[in-house]
Structure 1
Amino acid sequence: MKKINKVKGFIGGLFAVVIVLLVSGSAMAFGHYTPGALGLGSATLPPPGFHYTMYNMFYTADTLNDDHGNAVNLGLDLTVFAMANQFTYMTDHKILGADFGFDVIVPIVAIDMKMSALGVDESSFGLGDLYFEPFVLGWHAPRWDLSFALGFYAPTADSDEPSSPGSGYWSFMETLGGTYYLDEARTMTVSVLTRWLQNTEDEDTDITPGANVVAEYGIAKTIPVKEGVLLTAGLAGYTYAQLTDDSGAGATDDRYSAHALGPEVRVMVFKPFPMQASFRYLIEYNAESTTEGNNACLTLIGSF
C-alpha cells in the first residue's frame with residue numbers, strides 16, 4: 001500500500017504545479033511540488049504588473065525503482081497531463097528593497113495509470129490541489145536576481161484513489177533562489193531555485209509524508225534574433241529528495257530521490273506586450289523509491 005500511496009502523492013503533486021512567478025509538481029513518490037515546471041532563469045521574477053502563466057506538463061513513466069535504484073516490475077504505465085494556470089501580481093511596493101507580489105495556481109489534470117501487478121487500471125480528469133502564494137519577494141541587480149516566497153497547497157481535489165489528482169494533505173513551502181549573469185550584457189546566466197516543503201497528515205492514509213526539497217537549475221545563453229525578439233537556449237535540470245521519514249501506521253523509512261537533465265528553448269517577444277514561450281524536455285536518472293520517466297513542459301507567459 002505504501003507504493004500506491006507514494007504514486008498517488010506524485011500524481012497529486014504533478015498537477016498542483018507551483019512556482020514563484022514567471023516561470024511552477026514531480027512528486028513521483030513525491031510531495032506537492034513537481035520539478036520540471038521551471039528551468040532556465042528559474043529564480044528571476046517578473047517586474048511589477050500582472051502576469052499569466054500556463055504550464056502544460058506531460059509526464060510518462062514505465063519504471064518504478066526501489067530504494068536501491070533497481071526497477072520493480074509492477075507493470076507500471078503512467079501518463080499524466082497537467083495544465084496549471086498561474087495568476088501573478090507583482091506590486092510597486094518594496095520590502096527590504098525587493099518587489100513584493102503574490103500569486104495563485106489552479107491546476108487541471110488528466111491521468112491514465114496502470115500497475116498490472118497491483119490490479120490498478122485507472123483514468124481520471126479534474127481539478128488538482130490549489131496553491132496559494134501570498135508573499136513573494138524579488139530582488140534585481142545588474143549582475144544578479146534573487147527570489148524568496150512563502151506559500152501553501154490546500155487539499156481541494158479528490159484524493160481517495162491512486163490516480164486521484166489531489167494529495168489529501170496540506171503542504172507549506174518556502175522558496176529561495178538566485179540567478180547570476182556571467183556577462184555585463186546579461187546574455188549568459190546560471191540559476192538555481194530551491195523549494196522546501198513540510199506536510200500534514202494524509203487524510204486518506206493517516207500517514208504524514210516526510211519533508212522534501214527540490215532544486216531546479218539551468219545554464220543559458222540569450223541571442224537577439226531581431227528587434228524585439230530574443231531566443232534563449234540551454235541545459236536545464238532538477239534534483240529532489242525526501243529529507244525526513246514518513247510517519248504514521250504503515251509508513252516505512254524509504255526516502256525518495258531523483259535527478260533530471262535536458263534541453264530547453266525559449267522565445268520572448270515584446271510587442272504588442274511582453275510574451276514568451278518555452279519548451280523543455282527532461283530525462284530522469286538515478287531515481288530511488290520513486291518513478292523514473294520523461295518530463296516535457298510547454299510554458300506560455302503573458303505580461304500586462
Structure 2
Amino acid sequence: MRFGPLLLLMLSCAALPAFAWEAKPLREVALYPERSAQAQVLSLNESRIASELAARIVRLAVEPGQRIARGALIAQLDCRDYDLAGERASAAKAASAARARLADLQYSRTQKLAAEGFVSKEALDSRAAELEVARADVAVNAAALNTARAAQGKCAVRAPFPAIVLERLAQEGEMAQSGTPLLSLLDTSSIEVRAEVQADDAVSLKSASRIDFVDSAGRYPLRLVRLSPALTKNSRLAEARLRFTTAAAAAPGSSARVFWQSREMHVPAQLLARRQGRLGVFVATDKTARFHVLPGAQEGRPAKATGLLPDSRIVVRGLGEL
C-alpha cells in the first residue's frame with residue numbers, strides 16, 4: 001500500500017505525544033556558578049620616610065624585612081644643635097615675659113598719676129604702647145620656642161603607620177639634609193586586593209554575598225570597595241578593588257585568585273539548545289514549548305537566565321523532540 005506525503009506527515013506527528021518532554025521550574029534546576037579572577041594584594045602606601053632636619057644620623061633602629069608598629073622609632077638624628085636652640089628660645093621668652101611684667105607695672109603707675117594730673121596723656125599713651133610691644137615680644141618668643149620644640153621632636157623619626165621595612169636608604173653617621181630619604185616602608189594597615197574581572201562577571205561580583213581571596217596559605221574573606229566602570233584597553237577587563245574583612249590577611253605583593261558565587265540564576269549547560277544558530281532554552285507554557293534565546297550564552301557553559309522568572313518551566317527532558 002502506498003501513502004501520500006500528507007498522510008505520512010500526519011502519521012509522524014501522531015507518533016509524538018504532546019507530553020513527550022518534561023519541564024521543571026527554573027528555581028529547581030538553576031545553578032549559581034562560582035566565578036573567579038586573577039588578583040594581587042597591594043599596599044596603598046609604599047613610602048620613603050625622609051629626614052625633616054639637617055642633622056647627622058645617629059642610629060637607624062630597624063632592618064629590612066622587619067615588621068614595625070605605628071609610632072615605632074626608626075631613626076635617631078643628632079639633636080644637640082636643636083636642644084641648644086630650644087634653650088635659647090626658652091631664655092628669650094622668659095626675658096620678654098619679665099619686660100612685659102615691668103611694662104605692665106609702669107603702665108599701671110602712669111594711669112594713677114594721669115588720673116591725679118601729674119603726667120600728660122601723651123606719657124600715658126607711650127606707656128600703653130610699650131606694654132603692647134612687650135606683650136608682642138612675648139608672643140614672638142613663645143612661637144620661637146614652639147618651633148624649637150617641634151624641631152626637637154623631629155630628631156626621633158617614627159613610623160607613620162604599621163609597616164614592613166623594605167629598604168635602608170641612608171647609613172648611620174651620614175649627614176642628612178631636610179628631605180633626605182632614610183628608609184622605605186610598606187604600609188600594612190592600608191591593604192587592598194586588585195582583581196581584573198571579566199565585564200560579564202562585574203554584575204555578579206557586585207551582588208555576591210561572599211568573596212574570598214584564595215592562595216596556598218588559605219582563604220581570606222573580602223568585601224568589594226569599588227569597581228571601575230571603565231575597561232582596560234588591552235585586556236578589556238574591569239578593575240575591582242577589595243579589602244580584607246578580618247585581621248588575617250594575605251601578604252602584600254602576593255598573587256592568587258578571587259572567588260565568589262554568583263547570586264544570579266543560570267541555566268545548566270546540558271539544558272541549552274541551539275535553534276537557527278542561537279542558544280537558549282525551551283520554556284513550557286500549557287501544552288506547548290517555546291524557544292527562549294539567552295543572550296551571551298556559550299556552548300558548554302551555564303548561561304545567565306536572562307528574561308526568565310524563577311517559576312518559568314524549563315524543558316529538562318525530550319529536547320530532541322522539540
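None of the figures in this text is laboratory data; all of them are computed from the coordinates on show. Because the structure is a prediction, the values reported are computed rather than measured. Cβ atoms are built from the backbone, for glycine too; each structure is taken alone.
Largest in mean projected area of the Cα convex hull in nm², for residues 106-257 alone among the labelled structures 1, 2 is structure 2.
So helix-only ellipticity at 222 nm (-39500 (n - 2.57) for each DSSP H run of 4 or more, over all residues; to 500), computed for just one structure, reads -1500; which one of 1, 2 is that?
Checking each candidate, the match is 1.
When volume of the Cα convex hull per residue in Å³ is calculated, the result is 110; to which of the structures 1, 2 does this value belong? Only structure 1 yields this read-out.
If mean projected area of the Cα convex hull in nm², for residues 58-137 alone comes out at 7.9 when worked out from the coordinates, which of 1, 2 was used?
On the way: 1: 7.9; 2: 8.2.
Here the read-out was taken from 1.
Kindly point out which one of 1, 2 the value 19.1 was derived from, the read-out being mean count of other Cβ atoms within 10 Å over residues 130-137. Source structure for this number: 1. Once distance in nm of label points 7 Å out along Cα→Cβ at positions 34 and 226 is evaluated on every structure in 1, 2, the highest one turns out to be 1.
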